[in-house]
Structure P
Amino acid sequence: MLTKRLAFSRWWMGLIVLLLIGFPFVSDSRGALILLTQIFIYAVFAMSYDILLGYTGIISFGHAMFFGIGAYTTAIFLHRWDHSMLSFLISLVAVLVLTGIVSYLIGVMTLRLKSHFYAMLTLAIAGLFLVLAEKWRDLTKGSDGFTFYIPDLLKDRTALYFFALAFMVIMFVLLKRFTDSPTGRVLQAIRENEQRTESLGYKILHYKIIASMVAGLAAGLSGSMYAITLRFVNTAVFGTNVTLDALLMTIIGGVGTLFGSILGSALILLVHAGLTDLAKIHWIFERWMIFFGALYILAVMFFPQGIVGMFRQWRAKWNRG
């Protein structure tokens with residue numbers, strides 16, 4: 001039965017990827033390409049947050065710091081060096097190094113704390129990165145930000161679309177392999193019962209640091225891709241609302257399900273785009289944060305396990321019936 005379910009899930013995912021590959025050939029909408037590209041990138045960011053919240057049970061309010069590090073690192077490389085593909089790839093290596101070091105140090109310093117103490121400390125550290133980015137104007141241009149050129153290969157929106165799609169698929173496969181590995185199983189055991197897992201001889205801090213590093217690396221890469229799509233970066237990438245977006249996408253899609261993060265990011269960005277279009281009709285839709293808040297409340301009340309969790313419940317009832 002499990003093998004059949006896995007085969008069915010892979011078949012559907014493969015079909016979705018094929019449809020996404022064929023989309024640019026049947027639609028000439030530039031706006032749709034840009035929106036889907038952003039969905040792919042935010043999906044990776046949401047998946048990185050799901051590694052912490054969904055698979056390890058860690059709540060972080062400072063996850064945007066890794067997103068911002070990735071965005072600024074790539075932007076600075078392309079702005080101050082050159083805008084070749086080689087510079088972009090080197091910037092990605094630099095992002096992996098920087099986010100790996102920062103996530104490790106923060107993990108060592110903070111993951112000994114429990115629940116809300118850790119969440120508030122990560123919020124404070126993310127605030128320090130935001131202040132640093134605003135004050136170090138020689139490097140970051142402060143809150144004004146700066147524009148930069150991107151590699152010629154990615155200037156075409158269709159090429160960037162396929163690059164972002166490949167990025168999302170590769171990251172999904174890698175993160176899925178990680179969560180299905182023995183390390184991933186230990187992380188899920190920590191989420192369910194940390195004391196029991198520790199009593200079995202596992203070093204809880206060691207595994208939490210691994211989860212923090214994997215999540216930080218993935219978030220940093222998504223920040224790099226985000227900067228590439230905008231060709232602009234400012235201190236907003238360190239904002240708390242960036243972390244809250246990832247939290248909202250994860251909860252609505254389904255906590256502890258990487259595919260749910262993709263669905264959550266798609267739903268949130270599509271709703272945002274729809275409300276933005278409706279704002280041209282009536283001013284009330286300009287207050288789109290109110291609608292987002294209502295969506296979040298309804299999701300928590302009626303679908304606490306998210307879209308994927310709800311589907312699994314329906315499927316289980318169907319099988320029992």
Structure Q
Amino acid sequence: MATLASLALRAPMRILIVFFALLIGAVSASAPTAAQQDAPPAATVKRIASDLYFFFDYAGSNSVFLVTNDGVLVIDTRQHPQAGQELITEIRKITDKPIRWVINSHFHGDHTFGNAAFQAAGAKFIAQQETQRIMQKVQPKEMARRQSYFKSHNYDPNEVKLILPDVTFDKDMTVWLGGREVRLMYLGPGQQDGDTFVYFPHAHALFTPGSFATRNIPNMAFTTSVDSWINLLERVAGMKGVDRILPAHGDVATGADVREFAAMLRDEYTTVKAAADKGVSLEEAQRTLTFPQYKDWRNYGRIKEEIASIYELIKTGRRSYFE
């Protein structure tokens with residue numbers, strides 16, 4: 001049986017326990033959860049010039065659209081027809097002009113799988129010749145690697161259709177729309193063959209495909225020449241009349257950001273190549289080459305996969321994704 005003295009001691013203790021429990025509960029309720037803290041910002045439209053808009057989707061892929069009196073030109077259509085329709089909805093908040101042209105900057109499904117929504121809206125499609133070829137070749141693989149995205153967004157994969165370009169080009173092409181000039185440029189293999197850069201002279205703005213993303217470890221599985229990739233980035237960084245870079249992934253950037261990305265790419269490639277040339281095994285390279293200087297960059301977690309992709313290119317000259 002408890003004594004009066006022990007009961008007297010226990011009562012204040014019970015009060016303290018209740019107090020601290022309430023305090024912890026209050027702090028937990030007011031503090032954001034880890035998921036809330038890590039949640040990416042919502043997609044947003046940024047006005048770059050009086051008629052040029054940047055659709056920034058940190059968690060997905062970006063698009064650009066030009067609004068003129070004669071219609072709208074769009075670069076990239078997102079990752080599913082429903083996502084493409086969301087982009088059309090944003091365009092319709094600004095203009096009711098017809099969507100005339102869509103440029104697919106490269107073959108990746110997160111930039112082309114929204115095409116069906118734009119085709120239904122009456123748009124015609126433009127892409128570089130290699131982009132058209134690769135789109136046809138790898139459609140099943142692109143669908144396979146997008147399944148988790150479709151599932152997480154409750155999107156029906158069967159709504160995705162392969163929409164090929166109506167117009168293709170080799171090295172360069174100019175589109176005039178509503179008195180505005182839009183220059184399409186193929187500067188050689190970048191992250192993949194077919195990478196198309198799009199320049200808006202009146203806005204001093206350049207759209208970059210997957211070849212550049214701000215402080216991001218790139219997917220190296222598709223490039224046929226890292227040297228070409230680095231060279232074209234250096235060319236882009238030095239372009240005159242370009243004040244703003246509008247990347248396919250990441251926020252609005254500058255030439256300095258492109259140079260930083262090119263330096264990272266050169267560092268990664270030369271380091272891995274040196275190991276391969278010395279006969280270091282892939283497993284040993286993946287274990288020892290950790291590139292901690294880039295640990296704060298987006299997608300740092302795929303460094304091992306990148307090393308494997310570079311080894312494949314160096315050792316075999318192949319890109320197995322295209323086989």
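A few notes on this one:
- Mean projected area of the Cα convex hull in nm² derived as 18.5 - corresponding label from P, Q: P
- Structure from which 13.6 was derived, mean count of other Cβ atoms within 10 Å over residues 131-138, options P, Q: P
- Among candidates P, Q, the computation of P(r) over Cα pairs in 10 Å bins from 0, in percent, for residues 83-178 alone that gave 14, 45, 33, 8 used structure Q.
- If helix-only ellipticity at 222 nm (-39500 (n - 2.57) for each DSSP H run of 4 or more, over all residues; to 500) is computed and equals -12500, the structure in P, Q: Q
- Highest-scoring label, criterion being relative contact order in percent (Cα under 8 Å, 6 or more apart), among P, Q: P
We did not get these values from a lab; they are worked out from the coordinates using the rules stated. All figures in this text were calculated on a predicted structure; none of them were measured in a lab. Cβ atoms are built from the backbone, for glycine too; each structure is taken alone.
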